[in-house]
Structure I
Amino acid sequence: MRKKIAAAVVGLAIAGVTVLGSGSASSHGYTDSPISRQKLCANGTVTNCGNIQWEPQSVEGPKGFPAAGPADGTLCSGGLSQFAELNDQRGGTGWPATKVTAGQNYTFRWQFTARHATTDFKYYITKDGWNPSQPLTRAALDTQPFLTVPFNNQQPPETLEHTGVMPQRTGRHMILAVWTIADTANAFYACSDVQF
């Protein structure tokens with residue numbers, strides 16, 4: 001009997017280490033300014049979103065964007081098939097767009113449900129002439145971020161704001177926000193539709 005109990009304890013300990021060492025914590029973060037697609041789904045503004053409506057903080061994929069990271073066409077979902085609805089352009093105008101002005105100072109805001117040690121936050125924007133009815137690809141984005149906020153391996157607070165200047169654009173565009181985690185192989189991705 002003692003051997004069975006000891007074996008069970010060892011088995012539970014191994015399972016616990018496996019779960020804790022998997023490199024992925026539960027819950028994370030998303031942008032709500034400009035409002036991200038996952039937040040629009042979570043607050044019910046947009047429907048037919050699938051599982052993302054319950055997990056707006058969980059769009060986590062491989063880090064290293066743009067050289068690595070999620071595949072083209074899956075950037076808004078972080079490459080996760082369970083959140084594929086975020087990649088659907090809905091005809092190019094089906095997602096509500098935040099009104100912004102070129103050259104304005106803009107306050108970007110993240111909400112966190114788990115605060116990871118952070119390398120940085122980077123913001124990419126689509127090029128003039130991109131096709132808003134096609135899933136987002138690297139070719140549609142400027143490969144240099146228009147805003148980078150270094151975070152020196154620190155943990156962010158539950159809500160984090162930082163200010164940057166909106167780039168020169170006209171019409172409808174998309175901003176891809178990337179939160180790079182310092183101590184895992186992952187980053188978090190958030191797509192926000194904007195109207196200049």
Structure II
Amino acid sequence: MVETQVKFVVVGHHSRFASAAFLAGELGAHLLIDEGDHGANWNHRRAIEWAAEQSYRVVVLEDDALPVQGFTDKVTEWLVRFPDYMLSFYLGTGRPPQYQMQIAERLIVADKTQADYITQQRLIHGVCYSVPPQHIERVLSRWDSSKPADYAVGDAYGGAVVYPCYSLVDHADGEPVERHPDSAPRTERRRAWRLA
């Protein structure tokens with residue numbers, strides 16, 4: 001087995017400092033708290049900038065990510081398998097609604113073919129993901145500050161994203177701290193489709 005060194009960074013909002021600090025402590029992660037309500041896009045960009053300075057592959061987690069048992073080892077296995085791909089370790093229900101039918105269909109196909117992952121053309125969740133180090137500079141150079149954080153990361157990356165069928169984190173699904181441009185309430189259940 002190839003030894004892949006992994007570092008973690010937790011992006012958090014000041015109103016969730018306790019949970020962000022606890023998560024960072026559990027993972028030995030770097031912690032980036034948004035003290036000034038700059039928004040998720042701003043804080044995720046800071047995480048990618050920090051990742052650019054590391055010599056290891058970096059996994060970004062939001063403060064409301066709930067890692068499964070054995071998370072670090074499981075993440076490392078996936079990163080070894082897909083060194084050139086962006087990976088999302090969370091595949092969620094509810095949000096974004098326009099992708100839910102496609103996710104359901106792809107999971108059914110994966111089950112039939114005994115595949116343990118699906119791919120999407122977009123990063124649709126910022127809960128827990130990893131950009132391959134060799135693509136970080138491109139992501140930063142193509143960053144769009146007007147997009148939601150997950151789309152900003154994924155669209156700047158511009159390639160297929162690998163999602164394990166069984167997510168390695170769940171989502172705490174509390175009240176969103178982000179103000180969304182459409183101002184629509186986020187009432188859908190936002191939990192993982194399946195958990196490892």
Structure III
Amino acid sequence: MFCAAFAATGVKAAPRAPLIWAFGDSLVAGYGLPPAQGFTAQLQVALRRSGVAATVRNGGVAGDTAAQARARLAWGLRGLKATPDLVIVELGANDMLRGLPVAQAQANLDAVLADLRRRRIAVLLMGMRAAPNLGADYAGRFEAMYPALAAKYRVPLYPFYLEGVAGQRRLIQPDGLHPNAAGVQVIVRRSIGAIRGALPATARLR
């Protein structure tokens with residue numbers, strides 16, 4: 001009776017707040033930073049300020065290669081206790097830094113995306129660039145795997161996770177690899193449009 005009366009008023013129920021899972025390595029885990037300054041915390045604040053009342057959960061593990069992340073994907077999803085509206089996939093940097101075969105990284109990323117598609121979970125794929133010391137051939141093959149996978153699975157691609165931060169010493173921690181809090185702020189500011197756009201329409205709050 002109540003539901004029918006509510007529907008009859010023409011008032012729409014508020015959209016459900018979306019759940020976003022950032023699945024990746026130390027770059028999304030917030031390596032070297034207090035929890036409130038990491039990627040997922042800063043992204044959640046920025047999304048809420050922009051009108052998207054999202055919860056962003058941290059699925060980053062420092063040091064993970066694409067193979068290691070693939071191995072923990074299923075139990076990581078179970079640990080959320082709810083199906084995420086969007087998974088941000090940020091992987092491959094550790095494969096590259098270790099000089100692992102590109103084909104190996106691509107096969108594992110492919111398996112991750114295939115599993116998420118099977119589960120009907122929306123994905124935003126974050127790309128990475130190769131270090132120059134690995135040579136042009138390796139860099140070309142490594143960087144090409146991201147658009148190739150995005151096209152194969154028809155998921156949006158944010159071309160370079162560290163866009164605007166890589167090479168900027170003031171935005172990088174002393175290890176020369178990981179963004180500091182200001183660097184994370186730049187990453188969030190640059191990527192938030194792509195993240196909002198990757199959310200299914202039913203999960204967006206305007």
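Bear in mind that the values in this text are calculations on the coordinates, not laboratory data. Since we're looking at a predicted model, the values are computed, not measured. Cβ atoms are built from the backbone, for glycine too; each structure is taken alone.
Can you spot which of I, II, III the value -14000 was calculated from, given it is helix-only ellipticity at 222 nm (-39500 (n - 2.57) for each DSSP H run of 4 or more, over all residues; to 500)? Walk me through the intermediate numbers first.
Working: I: -4000; II: -10000; III: -14000.
Derived from the structure labelled III.
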If P(r) over Cα pairs in 10 Å bins from 0, in percent, for residues 73-144 alone comes out at 18, 45, 25, 11, 1 when worked out from the coordinates, which of I, II, III was used?
III
Entry that produces 17.1 once mean count of other Cβ atoms within 10 Å over residues 105-112 is calculated, selected from I, II, III:
I
